[in-house]
Structure formats: structure tokens, C-alpha cells
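What follows draws every value from the coordinates through simple rules; no lab data is involved. Source: prediction; values computed, not measured. Cβ atoms are built from the backbone, for glycine too; each structure is taken alone.
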Structure I
Amino acid sequence: MPIREPHDTVDVLLEQGVARGRRARRVEFWRNLPYAAPPIGDRRFRAPLPPQPWSGVRDASEYGPVAWQSLKGHFRGASKTEVMSEDCLTLNVVRPQGAPLHPESARLPVMVFIHGGAYAVGSSAEYPLNGEALVREGGIIYVSINYRLGALGYLDFSRFSTPERVFDNNLGLRDQVAALEWVQANIAAFGGDATNVTVFGESAGGNAVTTLMATPSARGLFAKAIAQSAPTNAIYPPEQTQLWADEFVAFLADRIEPAGVETTSLDDAGELLTRADASDLVEAAAELTLAAPDRYPGTIALCPVIDGDFLPERPLDAFKHGRAARIPLIIGTNDREGSLFTGRLDILATTPPRIRAIFSRTKKKARKAIKREYPGLPGKRAAADFAGDYAFWYPTVKVAERHSRFASVHFYRFDIAPRLVRRLGFDATHGLELFALFDRMNGLFGRAMGVLGGRRAFQRTGDRMRRRWIEFARSGLVVGWPEYEEQRRSTLIFDEVDRMEHDPRSARRVAWQEFVPHV
């Protein structure tokens, strides 16, 4: 069947069949395209398989179901109106309106976005207009993906495997690789250039980006990377992830077996996991996520595992020894990452007991040096900055300096915030740059943030940030933005007026250099 040019709808021939998309707002989009077979039934807790064929025309006008996640937990992702399902391995494609399909000349650059949400919540549909500004302004193709979350995607149950019932690990990470494989096989049908793919993500999505760079099976699936506010060191060995698996099974048993069931054997635990309702898996994972920061300070329970196979080593070690993909990288954080993590969001090392536990891992001299950088610690503001730097900023610095020895790196810090956000004490906090980058300030929440002023300046900063991301996606270069290297540590500060600084907060960086033994 030939590919038809777009009119009111767009029919695109894919390997599996035909998908019918829609055009709107000077872009054309296809939604709910399966990149892997549904991981349901016997495929729960198994690595993704290739997508199943369909016949006829597939409706690609609406987003598909989102991954199972809690609607009442410490993080909020999906809305109450969205359908959740284990059959969630789909992606969405947005491209400029009228761009030729199967172009004979130059194909369009591709940007693949991986959403954040602590590997517990979120979806590609969370902000339906995401990516459209990049597509309109940059002439690129934007792809967003769903992947398995929580217990279904980011807990390591491999210790419960038996010959009859296998539990694969790193399922969310495997899903992301499968999505990138789909892009390589199919994006040309949308006019995209499979040799010029940039993968980018924020928070857990940023962690996914740096982890994918150290994942052998992802090698060659993307040519450039952008990691925004990534907890790059939130990757753990099986000794830790197996403890979380045991604790999770205990939480799950308490929820669904009031009379008590023995889960001491592999068969018992495996049976419990495979027959549990997805909603119970979600809520048990939420309990574990809240418990982990106090039981294991400085950790985040839902994360990839260093399994020695699919993910053979800690990504920071791969970057150190040049074993990560040697591709151009933009990486950075926001000014005050930790200020968001208060109340129900408080999963970082913000409390006095958690801070004491982290300090106990290093020498007295190093403790004194780091305390000097956070006057008032463990007071609320100082603790938030300490925790944000521990989780996001300093590991990001380590990735940048290590990767810069083998490939080009551009480093940034996002400083601007609307006036109301500053008045509330958040400043340029975790995730704020997404409102600038994706041009979200015209929405209800964006307008509320700008009610006291600063909205237009914030939007202009977003315009400049978007132009730099587009330029990087096109060529891997950014004019006027020096590469990061360990001598000068050139850093672009996104603010009301952008500026370059060399080794900003150098005293803090040096203090952390002595303080953190595991980076």
C-alpha cells in the first residue's frame, strides 16, 4: 500500500500495518503506536518482545493507556481520567505539518523524550502539547514514549526466578531500548533521520539518558544526548536491590493476604507477584518508596540495577573509563533542585537523621568542608540545597568531567524563576525548566506561576533554551557555548540574561570532591 500525503488525516505505512494520525496546530501527530508487545499475563516482569502486527488502519489520534501508577502517592503523574494499563508500551510521533513522507532529500532530525517522575509516575501524555514548539520552531521530529514504572518496571525481582517462572530485571530500561529500536526501524516512514537521533529526558528521564549511554544494547541507537536534572548516581548493585525486593514482597503480602501467607520460598514470592492486581503492586511500591529514604538514606528505591549483563556496570564508572557511548552530551541541573522536595515529596536526604547517616560515611575533615557550604544545616533551606546537590548536581558534575575526556560536553545551570515561585521559596527548582523548554507558560499552571510577574522573561529564556536544544539536535554543536572541560568548566547559566561562568560554585565542588566516596 502506498503512503498517502496528509489531508485531514495522515495514513502511514509501518511494518505492522497502517496508522492513521491527525494534524493540528501546524503539526501532524500519531499517538499510541506500539513499540513492543503488551507485557501482560505471562509476560509480566519479562523483557519486552517485538510489537504484534495489526491489520487494516489503526487509529493513532488519541494517547494510549499510561503505565500503572499511584494517583494518591507522594508524586502525582497521571490524572484520574487517564486509563492505566500494563499494556502501555506505546510511543507518539509529532512532525512539522506538510513535511514530506519518505523524503528523497534530507531527512529531519529526531528528538526522543523520556519523561521523569521518579520512575514511579508520569507518561508521554502528561502534557499533551509537549514537543510541539520544538517541532514548529526547529523542523524536527519529536517522539515521546511510555515505559513500565514502579514495581512493574523498576524493582529487581530476579532473585525470585525459577526455571519455570523467570523475572527479568531493568524492565523500564529494556523498554526504553526497545522504543529506540522501533525509532531506528520506523522513523524514516515519518521523514525522520535514524542516523540523527537525540535522546533527552528530565529527572528520572535524565537518569535514563545517562544510563542508556552505559547500556551496551543501546549503543548506536542514538547519536546525541541531553540529560536534564538527572540523579545520575541513582543506580544500585543487586545487594541493595534484592533487599528492596524482599521488603516490597512483605508490603505486598500485608496488602493482599490479610490471613498471612508464607513468602519465604521463591515459589511463594513468585506466585504473589504474578497474581497480584496491578493496583496492589503500585501501592506497595509507594510504601517502599516512602520507607527507603529513612532505612537507606541517600537512596531512591525505584531505579535500575547493575546486573552485570544488561547494565554491566555503574554508569559513572563507564563514564570514568570511557566505556559509555562517546557521543555529544548536554547535561546540567537547576539552581535549587532540592527545594521542591518537601512534605509528601520529601524522598531526598533532607532530614537530620538522613543527613547524619550520609555524613557518617566520610571523614570528619570532609564533613566540616561540606557543612561550610551549607550554612545553617540541617535547617530547612540548607538541607534542601544539600540534598539536591547530593542527588542531582554533584553526580552531574562528575558525569560531565568524566565524559569530557572522551567526547564533547556542554554544561548548563538553569537559574531563572517567575516571581511567585521565588516568593514561595522554590526558586529555580527541580523540573521548572520544563515549563520554559516546552513553552508551557500559557497553560493554567504556567499563568498562575507568572501572576506576580516574570512570565515573559521566563518565556524568552525558554525560547533561547529551545533554540540551543534544536541546534544541538541538528548538528551536535552549539554556537557560542564553549565545551566543558576540567580546567575551565565552562557553564552556561540560563537566566533573564544568559551568561557564561567558569567553574561556578568551585568551593562547593571541591568540598564534594572530598566528601562523596562513591562518585
Structure II
Amino acid sequence: MGAPPVFVLLCLQLILVAPWQGETSARALNFTRQDFPPDFIFGAGTSAYQYEGATDEDGRSPSIWDTFTHEGRMPDTSTGDLGSDGYHKYKEDVKLMSDTGLEAYRFSISWSMLIPRGRGPINPKGLEYYNNLINELVKLGIEIHVILYQLDFPQILEDEYQGWLSPRVVEDFTAYADACFREFGDRVRHWTTMDEPAIAAVGGYDSGTLAPGRCSKPFGRDDDCPAGNSTVEPYVAAHNSILAHASAVKLYRDKYQATQQGVVGMNVYTHWCYRFSPSPADTAAVQRTLDFVIGWTLDPLVYGDYPKTMKEKVGSRLPLFTEEQSAMIRGATDFITVNHYTSVYISDRSDSAETGRPLDVYGDMSVAFRCKFNFKSFVPTNMVVDPQGLQCLLEYLSDTYKNIPVYVQENGFAQDSKESIYDQKRVDFLRGYIGSTLAALRNGANVKGYFVWSFLDLYEFLAGYGSRYGLYHVDFQDAELPRKPKLSAQWYSKFLSDVGIKVEKTNISTDASSHAEQ
């Protein structure tokens, strides 16, 4: 179930050429929108807690992120109470999407807004909001890609049975998915059940950097772990996530797919891995990292079980699938979506696993990240730009997971809150990564779409309002939260609308004070 050795070695050879110093090849950069297949989709995304705001309006109940942020658990003690106020400004934003030329929009639904008690009656106001948003997108011809769950679990269910740590979550998540399929499936064809379940497991139950912030010493982000067991809980939470996903997929296939003609997939966070040295140990460490970061989620859904490496390393702390569960999860995804931002160097640290001390996920992996990468939160501390890594990743996924369709569901460039709207670095980033997506496509990878993260500046889960990924600037100091196009918004718009533009040239207006007329 691992990648073909020849492919892995070809990508690993890049370790000696420092791919981050440049961009992808000239042939990949010299392209237009027209070079992609007609059914390839370009879009941008947001997520409910980061975008909507209105956390105490119209019957919405708290999510674990409301609790986490209000307890001051964020490094800057910020909260997502306001977000980008998408709950009130969605119509304006959808108009901006249309003006920009977006072909698709990826967003998540707030479980706490739609079903405030976690199970049971639908909230009429929540239903109205999502129907209005979806109808607006349909009216303007923008394809809809929905994520059912993006980290914001209902606090009421967390209090009742500790959320993803309990098998009870499978039934509740399936019922929630059923409500979404029933209410919105006549207009939504692309469903992703959940966002980054492995990251949610590590961040939420190992390091404590994400809600619900569970951890145990010495593995937590800080010395104050209010509750948790970092050596066991991440594996339990991820296990129940996989079972909940598979249950929702089975429901959709049995009850809705024949009439709605939609598809359901799973999201994974990814980074490409290069070996730190040509040693056999570092080469094996790269594959082990891919097994933990990617295979943890995808191997069960494609092959019915966890990667052999994980089973050997984690042992009895890794939950087992019953024969019935294995049969249910095998093949339980119509496509894969990936969130990808950067690449890392990997070296072997097997000696760290032989100390006899308890191990968390990082210890089980027995690797060292050599590129200013914080594994505990799965984000780079100083993001390295490596378009070639995305190409390697997409080809790896196609080769390893039976050529299942893949969407790049998040790809973007962060700058701090002082960034200018003249964001040339983001333009260069997008140009390089879209080019590498095309290169992978030309090499046979089954890539179906690319989404920029994010459409506009949002509340970021790990950095609050201090880190910006948006194509559109949001002034969080202004009560009206005005939107203003950045250079990257204009560049993306020109790329999508003008098939004659060559993307190795910026070739756009430098006046970002208003949207470029097409």
C-alpha cells in the first residue's frame, strides 16, 4: 500500500537540489486556464467558524471552538465571535466571488447552527441561512463544495460524551449528515464529510493546540493540560472520525446518491516529505511520515485498515477495526481532498522510540522535522514555498490510492496582519502551485480541482486575526469589515477569465483599490 519505490526515490532525489529556491519547471509555468481540462474546477474557500461570526445569534449553540477561545486558549486570546461576519455579508461576498470569476466555492456548515442541540430538530434560522447562501451561489453559477464538519464540534455533545472520543459520535454525525443531504442535496453535488481528521486528533487530543484542547504532560502545548491522555486519545478520536465518515458515506449511497447524483469524499492535511540524507534510515522515515500523516486516514478508506507501519509502531494503543467495520470503511470515499501548504525534510529518530517512556503520535512516528516545522500543530513556523512538493504529493496519491480523484481543497500563502494589499508573494505562490498542479495532471495524476485558501481574510484557527491568507483584504478594525481586493485577487481573476494571459507574467493592474474590470 506504500508508494512504488521508483516514484518515491525519484521525488526523494530532489533533496539535493533545494527545490524551494525556485519554482516548478518552465513548461509548468507557461500555461493558461485553457490548458486544464474542461471539467477541472478552480475555486476558493472558507469555513464556518472562521468566516460566519454571529456565534450567539439566531439559535446557534456554542461549539468547542467557542469554548476554547473564550477560555483564552489561543496564543493571542482572540475569539472567532466576529469572524469575517459572513453570516450577514454572504450576499456581498458571493457577488465578489462571481466578479472574481470563481468557478466553485468551498465552505463548511456549522453543526451548532443547523442543529443546536447536536441532534434532533433543525434550527429554522440556520436552515434559512444555508439555503440562502446555496441559492445565491446557484443563481450566480458557482459550483458548491460543502464540508460537513470543520473542527467546530457542538459543545453540548462534547459535554455529554466527550465528542470524538466516544463511539456515540458515529450515530450523531450520521444523523447530522442526513439532515444536510436531505435539505441541501438537491443543489449540492460535492460533499466532504470532515476536514483534516488526523490534524484534529493530534491538535485536539495530543498537543492541545486545537479545540477541545485535551493533552497530557509532557506532550501538551503548555504545562496546563486540563484533561486528556496524549498517548491514546488521538488514535481513538481519529478512529471514530473514520467510522463516522464511512457511516455517512453509506447513508448517502443507500439513500440519496441515486436521485441526487452527488459524491462524498474525505479531506486530509498533507505536506510533502524529502529525506534529510540519502541514508536508508531517513528514506524509511519519509515513508513512515507519509503513513502517519496521510495513510492514517486514507489507508482505511481505500484498503480497509491502518498502514502496517502504524500498527507496528503504535501497537495496542491503536484501535482495531472489526471485520464488519473494515468491510464498511473499505472503498468509503468517492474522492480525496487535500489541504497542502508546504514541504519538509525528514530524518529518522527511531532511537527516541526505544527509551521505554510513554509516546504520543510524534514519538510513535520517530522522525525529526528539519524545516522550522511544528508537528504539534501541523503547520510550518516559517512557511517554505515548494511548488514541486505539491506535484510529488498529487502523483503519490494517485499511485498509492488507486487513482481516486483528488481535489486540492486548500492551498495558500500566509502573511501577517500588516501585509499590503499588493501581495506579490502570494501571486508568486499561487502561480507556482497551480503550475505544479498542472504538471502532476500532465504526468497522469487524477486531479480534478484547485481551491485557494482563502477567499478573504478570516479568523485563523492557530493565529486568530494575526495571519492572513485571503485574496480579499478584510479590515478587522472597521466595524463594517470592508472587503478590498488584493493583487492576488486580481491575478486570479485574470487567470480565470482571460485564457490568453501567460501566468509567468503578473500582467494585472497595480490599482487594487477596486476590483479589476473584466
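Out of I, II, which one gives 0.8 for distance in nm of label points 7 Å out along Cα→Cβ at positions 155 and 211 as computed from the coordinates? Walk me through the numbers before you get to the answer.
Numbers: I: 1.6; II: 0.8.
This value belongs to structure II.
Could you figure out which one of I, II the value 17.9 for mean count of other Cβ atoms within 10 Å over residues 43-50 was computed from?
Computing mean count of other Cβ atoms within 10 Å over residues 43-50 on every structure in I, II gives 17.9 only for I.
Kindly point out which one of I, II the value 2.3 was derived from, the read-out being distance in nm of label points 7 Å out along Cα→Cβ at positions 99 and 403.
I
Assuming 17.1 is mean projected area of the Cα convex hull in nm², for residues 187-426 alone as calculated from a single structure, say which of I, II it is.
I
With relative contact order in percent (Cα under 8 Å, 6 or more apart) derived from the coordinates and found to be 13, which of I, II does the value describe?
Details: I: 13; II: 18.
Source structure for this number: I.
Name the one structure among I, II that mean projected area of the Cα convex hull in nm² of 21.8 was derived from.
Going label by label, the one that fits is II.
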